[in-house]
Structure I
Amino acid sequence: MADATASWIAGDGSDDVLSSDPDYDQITMRPKTVGCFTKLSRKMLIQADPASEQLVRDSLSFAVAKALDAAAINGSGSGNQPLGVLSQTGINTDTYTSAPTFREIVDMEGLLMADDSDRGSLGYLTTGLMASVLKKTPVVTAMDNMIWTSTGEGEGRVNGYRALSSNLVPTGYVLFGNWSDLIVGLWSGQTLCTDPYTYASSGSVQVTVLQDCDIAVRHGESFAEIHA
């Protein structure tokens, strides 16, 4: 994408501003299906509290949602998976030696600034283990102010930006980006199918959850990552 360009005029009616049309990227999204199923035995159904069946449904629903989140972060784009942030063309990348320093963390912000992409819903994302490391790593050696400052409810702040952790992020990775440029397309809600027929001879019931979705990133340069 290229933004429109403004021009200067006298403003006395003798000239006009120049025409400038922004250039928009075109993103194509196609539904990809993610899902899982399980089989509930007859004995489980007749002995369990009705809430137990709901627990199974909730577990399947959570598994599908987790798979979608994992694909958004690191989907390979092959094997019917969407293409996640870390696999995007144009994403800014860097490396660290043992553990990222404050300077290396902030350098990711600079990479977005250099691409005029430091706007929108900016924030950090990393693993729970890396978050704990950053909570113990000072901004300046021998000082008490740490890179990651906890704000409660599992959230934190890194250099003033919102920071979250997820174990769906590959080990050792730290991401920074404009998360409003991550698009999640949904063609349906989660579809739940209860099938009492396929395994009727044993009295079992199959429960399946499916969802049609895709992932897209508006601009690869809206994200940066650092890893060992």
Structure II
Amino acid sequence: MIRFLYLNTFVAICTIIFCLWALLLSLFGASGSKTHFLVAVPWAKVILKVCGITVRPKGQERVDPLVPRIYMTNHQSYFDIFALLAYVPVGFKFILKQELMRLPFLGPAMRRAGYIGIERKDPREAIKSMNEAAEKIRAGSSVVMFPEGTRSVDGRLLPFKKGGFKLALKSGCDIVPVSISNSYRIVPKGSLKINKGVFHICIGDPIPVKGYNRKSLTQLMERVRADMLNQMEER
């Protein structure tokens, strides 16, 4: 119980401090990329360290920070966010549900960093957000998104939604499959208990979208899914 209270209080206070730091930097004109490396990355590493969590990364050499790509990853725990920030060595933008952008402190900091919120209940707003993401990619930004749309309870890969793949076709940007294994054991969905432990993150080879179109969208989704499953089995 003491560990539960201590860690959750620490995560909350640490988040507020780093969010204020991000907002302060933005007042002095800091770019989203600078905010990523000066705020988001150290925030993630500090929380992982204090919570006693080890992340074992694989495939970081496959990342080219100069090439904009869509990093698609499965989702098991909110600690996935910290692992991605700490171990995917590129200044990316998250594409996430709009509800998170309304959180105090965190929401304004994420908007200043250039993150993109998707309004899932409003199709028009969702399309608008995807167009915004496509523009950011064409301008040179990489993005990270969760094609399952929600967290897995038991670590098994959930069905993919089409939105991210339509974005890939629209932007012409390669997709990089990223797999996360066993983070659901750290913080199970629906729980705030933070367990010590180890989980893995694997970055795969880029998958070109050239040659795919809306008619073959399902084939593209199946290829990305197959690569993620292989990564999770081979880790």
Margin query: Starting from the value 1.00: which structure in I, II was FRET efficiency 1/(1 + (r/R0)^6) of positions 175 and 207 (r between Cβ atoms, R0 = 30 Å, to 0.05) calculated from?
Written below: II
Check: Suppose you compute log10 I(q)/I(0) by the Debye sum over Cα atoms at q = 0.13, 0.15, 0.19, 0.22 Å⁻¹, for residues 55-190 alone for every structure in I, II: which one lands on -0.53, -0.73, -1.22, -1.59?
Finding: II
Notebook entry, point to check: Once mean count of other Cβ atoms within 10 Å over residues 7-14 is calculated for every structure in I, II, which label goes with the largest value?
Noted result: II
Next item on the list: Output the label of whichever structure in I, II has the greatest value of distance in nm of label points 7 Å out along Cα→Cβ at positions 119 and 167.
Entry: I
Note to self: Tell me which structure, out of I, II, gives 18.1 once Kirkwood radius over Cα pairs in Å is calculated.
What the structure shows: II
Notebook entry, point to check: With helix-only ellipticity at 222 nm (-39500 (n - 2.57) for each DSSP H run of 4 or more, over all residues; to 500) derived from the coordinates and found to be -13000, which of I, II does the value describe?
Noted result: II
Notebook entry, point to check: I, II: which one has relative contact order in percent (Cα under 8 Å, 6 or more apart), as calculated, at 25?
Noted result: II
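Each value in this text was obtained by applying a stated rule to the coordinates, not by laboratory testing. These figures come from a predicted structure and were not determined experimentally. Cβ atoms are built from the backbone, for glycine too; each structure is taken alone.
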